[in-house]
Every structure is written in C-alpha cells, then in structure tokens.
1. Any idea which of I, II comes out highest on distance in nm of label points 7 Å out along Cα→Cβ at positions 32 and 64?
2. Between structures I, II, where is relative contact order in percent (Cα under 8 Å, 6 or more apart) highest?
3. For which of the structures I, II does the calculation of helix-only ellipticity at 222 nm (-39500 (n - 2.57) for each DSSP H run of 4 or more, over all residues; to 500) return -23500?
4. Figure out for me which of the structures I, II the number 20.2 belongs to, where mean count of other Cβ atoms within 10 Å over residues 80-87 was derived from the coordinates.
Structure I
Amino acid sequence: MNALPIPLQTALLLIASNVFMTFAWYGHLKNLADRPWFVAALASWGIALFEYLLQVPANRIGAQQFSVGQLKVIQEVITLSVFVPFSVLYMGQTLKLDYLWAALCLVGAAYFMFRSA
C-alpha cells in the first residue's frame, strides 16, 4: 500500500502538533490558573514535547515538497483552524468576526506563497 501523499502527511502531523501546542500555550489558563506560573510552565513544557515530536517530522516531510515559506503559511492556517475551536469550545470565548478577518488575511498569505508553485 502506498504511503499518504506528502501534503496530507504534513497537514495531519501539523494539525496534531497544533492541538498539543495550543493546549501547552493556553490550556494552563483554564486548568492551572490557581497554581504558580512555574507549575504551568513545567506542565506546558511537558505538553510541548509532544508538539515537537509531531512538528519536526511534519516539517521534514513537508520540506520534500514545500518551501520553508510555504510550510510556515500552512502552519499558520492550521494554527488558526485549531485555535478558533479551542478558544470557543474549550476556553469558552466568544466567537468573533475578527477570526474571519484573520482567516481572510491567511488566505491572502497562502495565495502569495503558493501562486508561483
């Protein structure tokens, strides 16, 4: 059986990586708000290890087909795609129209990074 295509491998690994990254960066605001900051930092570092275990292979695989700039834009699109549901569903934040405007800016960034590809 053939392996998944490089763009799909890259995207799936980056999505999983971003889930860990988002929890490492922001999950402590909900779960460890009553603890000292260094406890939150240590917990975040532990979660971030799993992020890096996914992010590094994602970028190595993706670099076979994408430029570094393209990988960065893919990463940012995925980051926003993971962050918005996290902030609304997990953190209880209000869905704002600003998320749409940010997404449109990323669509523009993706256009410019991939138009000559």
Structure II
Amino acid sequence: MTEIGRLKTRAEFLHVKGGTRYAAPSLVLEARARANNKDVDRGLARFGFTATKTLGSAVVRNRARRRLKEAVWATAPAHAKGGYDYVLIARAGTVQRRFAELIKDLERAIAKVHAPAPAKKR
C-alpha cells in the first residue's frame, strides 16, 4: 500500500515533464522517479493534476480535476510506486467517460509508465 501526496510547485510539475508518458482516452499520465530529496518520504507517491483551458470553462476543468483526484484515491494506493511523481492531465474524455472506465484508464496508464521500455532495433 503506497501513501499518496501532492505536487504543488511549478518546479515539481516541470521535473515530471521529462519522464515517461502515456496517453489514454480520458487522461495523459506523466511519471518520473523522484531525485534524492531528504524532505520527501521515499515510500510516498506524489500526484499533480492539471486541466488546460482548451478543455472548457472553469466548471468543466474543475469537474475533470475532481474526477481525476477521485480516480487516484481509488487506484493509486494499490498501483502507484513509492518514490515516483505523477502528473495527470485531463482530456476531453475525462468528464464524459464513465467512472469505471476512467479508473481502468488510470490503472493501465500506471502499468504502462512502469513497464520496461522495449529494446531499440538497429
């Protein structure tokens, strides 16, 4: 069982941007192993949430973020890895998809960002 924390500063979000990325129909997940930071618990998985203005009005963006937060609370303790930072970016499907499908998308995304990269062909 992994504890869940939050990403709050712009620098933390930008650090995750250079990591692995997976796009699902309802969300985009970016993940990156945290640098050795003595202030943060190594068993803690931190999450950040964002929704751009292209998604819609403030009401729609807030609804999308709330749905993503609930999906994280439901799935992350069992699937997220400690010592990683994750950023979830809302897509148009975040608000329209059924919640069970949203959770499946998040579980699949977490599995994909932690899967080993395939060997490159020469």
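FYI, it's all coordinate maths here, none of it is from the lab. Keep in mind that what you see is a predicted model, and the values were worked out from it rather than measured. Cβ atoms are built from the backbone, for glycine too; each structure is taken alone.
1. With respect to distance in nm of label points 7 Å out along Cα→Cβ at positions 32 and 64, the highest-scoring structure among I, II is I.
2. Comparing I, II by relative contact order in percent (Cα under 8 Å, 6 or more apart), the maximum is at II.
3. Checking each candidate, the match is I.
4. II
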